[in-house]
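Presented below are the structures under discussion, each in the form of structure tokens.
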Structure 1
Amino acid sequence: MSTWVAYSQNEMALYDMEVPNSKAFSIDYVQTTDDNGITRVAGVTNPTLTAYFPPEGVANTGKAVIICPGGGYAILAISHEGHDVARSLAAQGISAFVLKYRLPKDEIMVDKRIGPLQDAQRAIQLVRERASEWGISENQIGVAGFSAGGHLAATLSTHYKDAVIPNPKHTSLRPDFSLLIYPVISMREAMTHGGSRTNLLGSEPAEADITRFSNELQVTNDTPPAFLVHAEDDTGVPIANSEAYVAALKQHGVDAKLLTYPKGGHGFGLNNRTTEDKWLDHFLSWLAAH
């Protein structure tokens, strides 16, 4: 493709009008940065999308990725699992969008179970509807997610036919591919991350909700292909989550690749410090083949 002249990075409101599924309740927006330079946010009531386009001089591939930071559905680790990743993708000619989504809270949502999914569906709807304006191919828009953000990305990938937002143009809400980094996939007790499940579904979730949001149980032949990354020594989110999702995808004839590291734990973002290997390089090669 020809070189795309970048817009400057910009943050835009996710919704043009009223945010759906909202209650008239005010909570404080919180943003903190720790000694390691990791920025975390909470109290999001007005979700946004921050765009990073390929800079001038970098050939635009026409591909785009919507990034869902993790944080157990309690906070968003928006720097190292969001903006840092977006800048790296843009440098490779891939437009990237950091989704600052609402975290599930009864205080601000009528139904907290679907709040994050609404924001993810709206993000892909917005990017797809403005694709030509932004130099993006409508059929090359994927989703990435880290930890609980990986659960959100996998939920978008398996629940795209169940629109939980208005969709008057009948825009496809299906990602064309997914990138899942140490993702929470399941809500089943044997492998889930307890904090993520409690925050999304409550302390005593109904069996129907556990099944509905266990994404390894929701895979079909039309689920998007996926590239996953997980460390074998992850004690926060067991690698069984990624293994179960890959197994389900392959059972349905969907392309899937799981890159594993012996060590690295949880939450390493772009750089697993236990190895010089860069998972982003592997993902880029996989994506180029698709």
Structure 2
Amino acid sequence: MFTRMFPEAKLRIINALKANNEIVAMTGDGVNDGPALKAAHIGIAMGKKGTEIAKQAASLILVDDDLEKMVTAVAMGRRIYANLKKAIQYIISIHIPIILTVFIPLALGWVYPNIFSLVHIIFLELIMGPTCSIIYENEPIENNTMLQRPRPFSSTFFNWKELLTSIVQGVAIAIAALLVYRYAVYFNYSEAITRTMVFTVLITANVFLTLVNRSFYYSIFTTLKYKNNLVSGVIALTIVITGLLIYNGWLSAFFDFNPLTLSQLGVGVAAGFLGVIWYELVKWSKRNTSGQIKA
């Protein structure tokens, strides 16, 4: 703890910490704090007692001079940052199977090369939009968020490990969808039934990916307890609309689907579930490594 320091001394301490690759925040309210507030990564001035010089030099102003609000602000910033990453990782993961499911049958000349048309892709996009903008935007802060070290300024938005996680998740869903495709062809199902089963895989995977990726550390049983009422609403709406597309005569004909039997529906749902739920083992391994085996 340092008190009653000269401006030069404050500046030297901040520069020493920065030279040691530390993230430096500085609070101040006086004229003498100006140079240090300017030099710190995050200069925080007092809104009530702070001088104009301190406010101009700072990057953040506490309106009511309450230092506890700094912790709240950091937590809010980390929550927004984490939720934005979750949304983008979800978008990467769910687009990969759509692309591969459309491309591979066409490129390899499989029996049903045009398994999806533009109308199917548009519907899938309509599902993914609300998931990102509504569900992930309203996710609460995770318990371990404030225990994480500050990010170095040199770090990118995504590191290779996070990007690889999204790619592997997407490829796993694509494999599940294509295996169901081959399963349907093996049993000589029609193109409409094959399309409907593959579509069911993607919708199911989308639902469970939404739940699994709410945290890349805590299990799905923990995240289900998070307070976000929009999750159940969006997922329920997705399931209802999908059911109408498959079993409503007019909608089924428009989308070129065919009503599925219970076994066919079960295969599609199981494949979509397994294509996503495997990541829970990865999260379990993370908790095991950190010594926090919890649900």
Structure 3
Amino acid sequence: MYLHGEIEVTAELLGRCNSVDLQVRSTALGRTVPVRLLTPRDWKPGGRRRWPVLYLLHGGDDGPECWTKHTDIAARALADDVLVVLPDGGRAGFYTQWRKPDQRGTTPDWPRFHLVELRELIERRYCGGSRRAIAGVSMGGYGALVYAARNPGLFAAVASYSGLVHTTRFGTPMLLRRYLYTVGERIGRMWGSRWTHRRAWLSNDPYRLADGLVGTPVYLAAGDGNRVAGDPPAPGDQLLERLIGPASRELAERLVELGSPALTSFGEGTHDWPSWQRALSRSWPFLVESLKCERNCI
């Protein structure tokens, strides 16, 4: 265990050759959260070499381990010499700065944790370089886009897989309210009332923040709610994707209007991991290309 600035870290080398699990005590969150690192070849903490970094954000009601459980990201990180960071984002943290305490009694500031505390930790102790990309699924796709839009130049590329990309679009506020309620949270504690805190809602909507994505390569993937042959049944996830798919297309159209078109992958698929594994595979060359200039740097 050691201290790094205002955060306390416990590191554990896992049995898998390229995984490290951290337990990070964060001032921004007022709690300890897990972070998993997937390391490239010849990586070692504290070394001189710096590696390009890909941050992968998980969805709601999930955690960092979902990426290694449901996708082949560990093998990809090893093969392409990328340091992959899988941070916790809370069961329903929504990668945002909360207005009031959540059900755990703290008022988390997820952007400060991810973009300041964790980023500095990765770059100072775990050999992360200054070339970064970010991607996420569902709630994580939302977070990736908001982080990139609010911090132009921080990330070389951003990808969203079935992300909630238009949170003030008709139907989406009710979806958010219902989801937060099912996990014991309240939307008012996160952004406030949709009507009395409209400015907060608009400032947390990726579609409304699209200007901040101009100049950053963007990849948007979403399904149409129809299950691909061979995928497991996902009835609830079909309905969810039928709301998310059109919103993703609207953001893509908005970026075209702004003169900064995104790469897109729209078609069959539901709000589930088989679709997201395919999206990861399709977007992987896009992500690696954005990071390649940092390879083999000293």
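No lab work stands behind these numbers, since they all come straight from the coordinates. Since this is a predicted model, take the numbers as computed values, not measurements. Cβ atoms are built from the backbone, for glycine too; each structure is taken alone.
For structures 1, 2, 3, which has the highest computed value of distance in nm of label points 7 Å out along Cα→Cβ at positions 37 and 117?
Largest value of distance in nm of label points 7 Å out along Cα→Cβ at positions 37 and 117: 2.
When mean count of other Cβ atoms within 10 Å over residues 69-76 is compared over structures 1, 2, 3, which one is greatest?
When mean count of other Cβ atoms within 10 Å over residues 69-76 is calculated for 1, 2, 3, structure 1 comes out on top.
When helix-only ellipticity at 222 nm (-39500 (n - 2.57) for each DSSP H run of 4 or more, over all residues; to 500) is computed for each of 1, 2, 3, which one produces -9500?
Clearly, the read-out refers to 3.
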